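Following this line, the structures themselves.
Please treat every number below as a calculation from the coordinates, not as lab data. Every value quoted in this text rests on a predicted model; they were computed, and no experiment measured them. Cβ atoms are built from the backbone, for glycine too; each structure is taken alone.
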Structure 1
Amino acid sequence: MTATETRATPARRRLLVYIPLAAFLALAGLFLYRLGSGDPSKLPSALIGRPAPATNLPALPGLTANGAAVPGIASADFSGAVTLINVWASWCVPCHDEAPLLMKLAEDNRIRLIGINYKDQAENARRFIGRYGNPFIAVGSDPNGRASIDWGVYGVPETFLIGRDGRVAYKLVGPITQANLQAVLKPAIEKALVSQ
């Protein structure tokens, strides 16, 4: 072995060490870029255009409105009128932020609002509604999150728009904000109202 060949061997070894490191750093950079660049509200839903999942949930225990118990959810609630299904929880910080906007949406008599209370304690959920008001005509309790899985919920809050035909017309991942209410949710509601 010549002196030139002996000097090349350590250089090759160093190069072989740096190639996997460079590949790892490139993959890590790509992962971080994709993680930070996505808008979670634009996550696709396999439910769009399909019938709303069969959902039968018991009422939130002890929740009343005007002296009567607020009913739970039955699958029949999803057809015949334009309906917003809001998946929420008292422990969800963005749910607190969107609560006043849900109350405003509830003023529109052309639509129904139904709530799915996700992995929450009944007492905390009732306290939440007592604080912000109840925009829902029905609230189903989903203490183990099973029904929410059927809806493809990634996390709370999420809102689904159901057309009169009982099919999912739109899905909003994340809280309702003044911006997305005006830009996407209200136009989707108007479109669902004119669709037969």
Structure 2
Amino acid sequence: MNQPDEQDSRGYYRRMQSALEELLILKGVFTGADVDREVKAMEDRDPGRGAKLVARAWVDPDYKARVLRDGSAAAEELGFAVGPLRLIVLEDTPQVHNVIVCTLCSCYPRMLLGLPPEWYKSRNYRSRVVREPRQVLQEFGTRIPESVEIRVHDSTADMRYMVLPLRPAGTDDFGEEQLAQLVTRDSLIGVALVDAPAQA
């Protein structure tokens, strides 16, 4: 989903970031070690956190109610600090499928999903998923029946969305850890479904 002009602009912004970082280190605002520590902290976040939240919601109806009422507080119950951002968790149902996007840049629940994928930040995804979500999902290999409404949710600077996907069939006897292993980053964004477990 990348276009040449996007690649050029990413290179420009990387150079600007590097120059600004070097200037702030020279002025003593922070150190190179501070930068390394923050980068490592960001890299340590991964979609496994969001998957744990989903798995808990699938097995605990009371927790699920709290997740849908206040995603930030529910995430913090599991030890995942969301900070000042408001996290809204969107529940998929047999009638509604949710997809998230940030049309302005790449706002994304990094605290639960880790770094956003390149395609999420691309102009192609950001513009097209709003206009033609069903077509974009098909390009990801996700076919949503015409009878199911697709709702696209646009993140903002102070609000993040995450999808609570449908629990797949055949998982009634699965524990939280097994369930969490089925949940992918793409299903938490809404461009994929959670697959039913393979039959032994």
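Thinking of 1, 2, which structure, once mean count of other Cβ atoms within 10 Å over residues 144-151 is computed, gives back 11.9? Please report the intermediate quantities before stating the final value.
Values: 1: 15.5; 2: 11.9.
Going through each structure in turn, the value belongs to 2.
Can you rank 1, 2 by distance in nm of label points 7 Å out along Cα→Cβ at positions 24 and 104 and just name the one with the largest value?
Values: 1: 5.0; 2: 1.9.
Ranking 1, 2 on distance in nm of label points 7 Å out along Cα→Cβ at positions 24 and 104, first place is 1.
For FRET efficiency 1/(1 + (r/R0)^6) of positions 16 and 184 (r between Cβ atoms, R0 = 35 Å, to 0.05), which of the structures 1, 2 scores highest?
Working: 1: 0.10; 2: 0.60.
Between 1, 2, the highest calculated value is found for 2.
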*Name the one structure among 1, 2 that semi-axes √(5λ) of the Cα gyration tensor in Å of 49, 19, 15 was derived from.*
1
